Structure 1
Amino acid sequence: MHSFKELIQLFEEKFAAILPFPQVPDSLYEPCRYFLQIGGKRIRPVLCLMGNELFGEIGEDAWHAATGIELFHNFTLIHDDIMDKAPLRRGKATIHERNGLTAGILCGDVMSIYSYDRLANIKTSLPQILHLFNKTAIEVCEGQQLDMDFEQRDDVSIADYIHMITNKTSVLLACSLKMGALLGGATDGNANKLYEFGKNMGIAFQLQDDYLDAFGATEKLGKQNGGDIKANKKTYLLLKAREGANVAQQQLIKDWLCHDGEEKVSAMLQLFKDTGADKACREAVERYSEMAFNCLEEVAVVSKRKAPLNELAAYLLQRDK
């Protein structure tokens, strides 16, 4: 069994060797190469490989699947950056900022097509793999649209928010694990348990990200606290504060959402505490984390083989608060 760090290194080596992009037209493919080489955690492709290795040696089909997943994920990032008008990604200029809007759109498009080209090399259960991948890709698009819709809505519920982050973030983690498992010969039962493990882990991770954006230590996060507050993002914390607020607190929340600056951040953080939203968010992280670990425990594989996945999940879900 390989550790997460070992698999990242192995994947990076293979990924660099098989990057599919030709030289011509350079105006299309150079930005693609640039974007893929500026880094990334590679969590999704490595989850695919870990899901595969649970049931034996990592097979060639799993490497094809992992590469396709990573290309698809980067396609979504390129287009997300365009929709968010983001100037930076991983501390570097986004493609649309660096090369223009047309390049950003086309680079994302061609990267998504190349992701399917990698999947086409899979020799085992390809129809089943493609169905799972396509279902996931559709859900990711739906999640992104919901996230954008929420910016204009004032009636977003906690259930709406969980549904959105499940589609936008969690299902691709879940899909990665399940694809790797299926390609490794897992039963449907075991593959589905891994899917639920990945889904719940992704939800817990996003909820914790909400919490850390508000209350995390600046020096450890490498960014200023309160970015979501300043942007009026409808995070779990804001929605839970609204849900638990009394009449006076409801009015304060409404008023502060119309302000800008550091005073707004400190005021909203206090409201999150006063309404119990901070505690509720921490409890939700624990709840979804427990569901994730329970699903992994139920996968019918000896515990020793599950150790790398347990370690990765613990690392992702127990960052400093």
Structure 2
Amino acid sequence: MRHTQLRSFHAVAQRMSFTVAARELGVSQPTITTQVKSLEQEFGVELFVRRGRRIELTETGGGLLDITRRLFADEKDAADYLNETRGLKTGHLRVGAVGPYHVTDMLAAFNVRYPGIYVSVTVGNSRDTLRDLLDYRTDVAVLAHVDPDTRLVAIPYRRHRVVVMCPADHAFASRRAIRARDMEGERLIVREAGSTTRRAFDQAMREKDVRPKVVMEIGSRESIREAVAKGIGLGVVSEMEFIPDPRIRALQVSDAEIYTYAHVVHLRERQNARLVRAFLAELSGLLAVTPGARSRRRPPARSRR
């Protein structure tokens, strides 16, 4: 078994495409196909099942992918370690985030300290961002909500108030704030069910026994803002993510504590990885100048695993 065979298998399994894997590794598709096929023949196993134009991992392939994820994460850590011996002048930090607003100041601080480190950021929903971290596709993640999990270390970073958006010609537009009961029966545009902003707002409304009328569900903050501007209904958004717009007003809910949170998360087993440690060191610097940031740290929760 050769390293090139494992790398070819890993690239195909990560992307579920021989074509994309070949492009990422800078080789021809026949080369990738030959490497995977020779690995299968050497051990008398089937790693992929071809279904028309699609491929799927077999059970054996899935087990091997778990191993190669760890293998290539360790290989990256080794390169990072050697890079650190010359001052972390080169390397690649992979960051996952649920939104650009939560991570930008961290990246700016890291870039000032380590200008030679290449940083790539993947923005997605909470489920995909967490999966990329657990699958070693990213080194650190910035998430709004983290369930207890012994595999993870979650560091509370900041919290942000959730505000209500209304059109400029709405009856609420002349106010600076509303009360929870004012939302009773109001037409509401919401994010998808897994959204932490929606979860926080829904919980606050339940506690106040208030029932807005959900008329639309949209999985994009930008699309919700446009729908609000067009008068379809009200929307909710984290205050830090609200973009001033003459068509829209942002209102606080004066009698409800509604917040979203930002947590920096990494795998416990990779807490000593060089780039992860460097990123966390910069995070500590930001926390030191953020009043009350550490005071909001929640006590460790038991794992549900």
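Just so it is clear, none of the values below were taken in a lab; they were calculated from the coordinates. What you see is a predicted model, and the numbers here were worked out from it, not measured in a lab. Cβ atoms are built from the backbone, for glycine too; each structure is taken alone.
In table form, for the structure just shown:
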{"read-out": "For -23500 (helix-only ellipticity at 222 nm (-39500 (n - 2.57) for each DSSP H run of 4 or more, over all residues; to 500), calculated) the corresponding structure among 1, 2", "value": "1"}
{"read-out": "With P(r) over Cα pairs in 10 Å bins from 0, in percent derived as 6, 25, 32, 24, 11, 2, 0, matching label from 1, 2", "value": "1"}
{"read-out": "Read-out distance in nm of label points 7 Å out along Cα→Cβ at positions 131 and 283, computed value 2.3, structure in 1, 2", "value": "2"}
